[in-house]
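All of the numbers you see were taken from the coordinates with simple rules; none came from a lab. Nothing here was measured: the structure is a model prediction, and the numbers come from that model. Cβ atoms are built from the backbone, for glycine too; each structure is taken alone.
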Structure P
Amino acid sequence: MEAAYLAVARFRKPHGLKGEALCWVLTDEPERVFAVGRQLTPLDADGRKAGEPLEIEQERRYQRSWLLKFRGIGDRSELEQWDQLALGVPQNELVPPGENEMYEHEVLGATVVVRGEVLGKVTDVLDAAGGRLLVVDVSGREVLVPFRKPIVVRLDRAARQIEIDPPAGLLEL
């Protein structure tokens with residue numbers, strides 16, 4: 001089932017005293033998605049609407065994240081309650097994934113395959129200093145796999161499969 005809303009940002013923490021929100025970017029098009037006037041909707045853990053839409057009043061890139069200021073939020077006190085809140089937009093407002101791409105919510109639960117053999121299922125995606133890591137359940141054991149080329153060979157959205165070509169020893173760590 002397709003999600004009605006897709007997460008495009010995850011609130012990280014308040015920034016400063018005037019109500020700016022430091023957010024992790026979950027979209028490949030932040031300049032387009034975080035435009036002034038765009039409304040972002042708070043989402044629950046299942047990607048369902050969890051509050052009224054928030055209108056972006058100001059936006060700017062900040063290091064590897066994005067600072068968003070929302071209309072009607074003038075200080076940090078409301079933001080302090082958000083705790084890793086996901087912010088989304090209706091799916092029909094986003095460019096659909098291209099070939100060899102998946103939405104982030106489709107990665108969770110995807111089957112990981114090595115040379116045609118099922119390795120396990122993705123249970124989480126972690127943000128690490130060196131990039132994103134897939135947490136793969138391999139017969140009850142967690143294996144961390146860098147989510148980047150050349151290790152990730154192919155993403156098959158229709159089959160919800162991620163094909164990897166791990167270097168020697170990666171799966172034994």
Structure Q
Amino acid sequence: MVSPVKNILAGILLGICLCLVGVYIFLTRGGMPVGTKGGPLPFERSIAGAALRSAIGSAAEQPSPIPADETNLAAGARVFRVQCVVCHGSLGLPPTAIARGMFPTPPQLLPPNKGVTDDPVGETYWKVKNGIRLTGMPGFADSLSEAELWQVSQLLLHAQELPPAVQEVLRH
């Protein structure tokens with residue numbers, strides 16, 4: 001006679017195997033959208049958002065070591081103009097063809113859009129420094145200085161209230 005515990009374990013093992021076979025069939029038969037025009041998988045946004053929040057953790061509360069003065073905002077604008085505009089847009093302009101062709105669509109970070117002005121500066125800094133997998137967002141830890149990372153993060157935090165001189169830097 002087979003014990004009930006062995007039956008339960010065999011059922012669990014069979015269930016796991018069937019799930020793995022189902023996932024394999026789903027992936028190898030074209031069930032997963034891999035093109036940029038495909039929609040998200042079920043629960044993709046909530047799972048990815050939870051993973052990102054967990055990865056950022058307490059770094060979101062890190063204060064900026066540089067002030068959000070006009071000099072730093074202008075420096076951040078120069079970095080943004082060179083590194084970020086192609087995906088995240090420019091002041092008052094529609095998204096670029098590159099941005100429209102990405103999935104997920106990159107957020108437009110400058111006015112008239114809200115961007116990340118309601119995110120803590122430490123969170124924006126973490127995203128700029130580390131990037132976000134499978135979104136097209138690169139990490140700039142190896143290509144920007146610490147000051148530049150903070151300057152562009154401050155620029156994005158204050159994007160709705162930029163001085164005219166900083167707006168001019170973004171336009172040219």
*Figure out for me which of the structures P, Q the number 18.7 belongs to, where Kirkwood radius over Cα pairs in Å was derived from the coordinates.*
Q
*helix-only ellipticity at 222 nm (-39500 (n - 2.57) for each DSSP H run of 4 or more, over all residues; to 500) from the coordinates reads -16000; which among P, Q*: Q
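Could you figure out which one of P, Q the value 27 for relative contact order in percent (Cα under 8 Å, 6 or more apart) was computed from? Show your work: numbers first, answer last.
Numbers: P: 18; Q: 27.
The read-out comes from structure Q.
When distance in nm of label points 7 Å out along Cα→Cβ at positions 19 and 139 is computed for each of P, Q, which one produces 5.6?
P
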